[in-house]
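Input: structures, listed below.
Quick note: the coordinates plus some simple rules give every number you see, no bench work behind them. Note that the coordinates shown come from a computational prediction; the quantities given were computed from them, not determined experimentally. Cβ atoms are built from the backbone, for glycine too; each structure is taken alone.
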Structure P
């Protein structure tokens, strides 16, 4: 069974359960004891989860008034995990904050506040209670031929779009080295990135883990786990 390291965050249950139901063995990391070298040397995959904002110092930007910091030390820890995972070509799946820290780690930048910086933006930050986490917010358009399109083909039934949930106020802006954008919202906000040169390196901006009970996005986790077994 593929062992999947999950970077620590405040709400882990849905990530853990999504990995487990897709056939993986989740390992919740402790940044104080689990050194990135040892982690990447003993797992078959890395999952980056949601959370607070990546510090703008890391991509050379002034801090926007909406900045909401992640846990102390989290940016540095995840940068180290990403660096080692990419060097070893360990499959990497990044969700919400995860896609943002992944992009920044490769020299990319972020839109710090969609509502104030993207003209005619959709509402990407639905304020909903936890039990309504699967509330759909908007459509995304997926690029044909992308990894994302291939692993969601059956679920999308031949379509190039789907509805997603949304709880973020930041997004990928300038792409980091090696990344391509493979899904966008109708307002142009990037919803997925991937590195085609890697075995599996995919980031999505929505929260597919919230659907583990109903399975709408299980193919994302199954595709990830399948890559981890190669």
Structure Q
């Protein structure tokens, strides 16, 4: 299939490598150096688009793709409040949209484990819960989109936690420690602590390849489809 990449940094180059290895053609590569090439005409040369840029650019990028009738999968985090607009645009333009805060197959399985554990711990008030995430120093949003997805899942089940914060506050606050360290692709830990013991789940990425492979799997999935999808649809979980 023909794929367009909007965002051609380190992740975009890794996606290109994996997509090429899987037999796909990259027909458009957009970076800050050639934004003038980001047109509906050029996008329509692709069967689907992978968008991974910056929060301030994601909305316009995604809407341009959808209005051109081209399926798009976005992995840009930090623009959650505009995602419903993209979902509606996909429906209005009879095309497909898929957003994921993290495309890694392992992380999406980890999301399901997190939901299951949170459901079990919801009835155990003697346990407090907190989270920790570590990302590379180039990661701009803090906490990461992955951390916020995990936090939302926890709070949907453990209702004694009303909101999240990076500051240690009251008992009804889910505390997230967000660290930025050189060369760390991404580590996320959810810990339930009591006076007796701890229960902890962790996902540690070793490199970018898992995220890139997941993005390619997602774009393979949405090509030719109509509607709004998630990584659960891609992975059948």
Q) Given structures P, Q, which gives the highest value for percent of Cα pairs over 20 Å apart? A) Q
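Out of P, Q, which structure matches 11, 39, 33, 14, 2, 0 when P(r) over Cα pairs in 10 Å bins from 0, in percent, for residues 74-209 alone is calculated? Kindly include the intermediate steps, with their values, before the conclusion.
Working: P: 12, 44, 35, 9, 0; Q: 11, 39, 33, 14, 2, 0.
Only one of P, Q returns 11, 39, 33, 14, 2, 0 for P(r) over Cα pairs in 10 Å bins from 0, in percent, for residues 74-209 alone, namely Q.
Assuming 1.4 is distance in nm of label points 7 Å out along Cα→Cβ at positions 2 and 18 as calculated from a single structure, say which of P, Q it is. Present the calculation step by step, with values, prior to reporting the outcome.
Values: P: 1.4; Q: 2.4.
Going label by label, the one that fits is P.
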Q. In terms of mean count of other Cβ atoms within 10 Å over residues 90-97, which of structures P, Q is highest?
A. P
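Say we calculate mean count of other Cβ atoms within 10 Å over residues 42-49 for every structure; which of P, Q gives the highest result?
Going through P, Q one by one, mean count of other Cβ atoms within 10 Å over residues 42-49 peaks for structure P.
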**Q.** For helix-only ellipticity at 222 nm (-39500 (n - 2.57) for each DSSP H run of 4 or more, over all residues; to 500) computed as -11000, the structure of P, Q it came from
**A.** Q
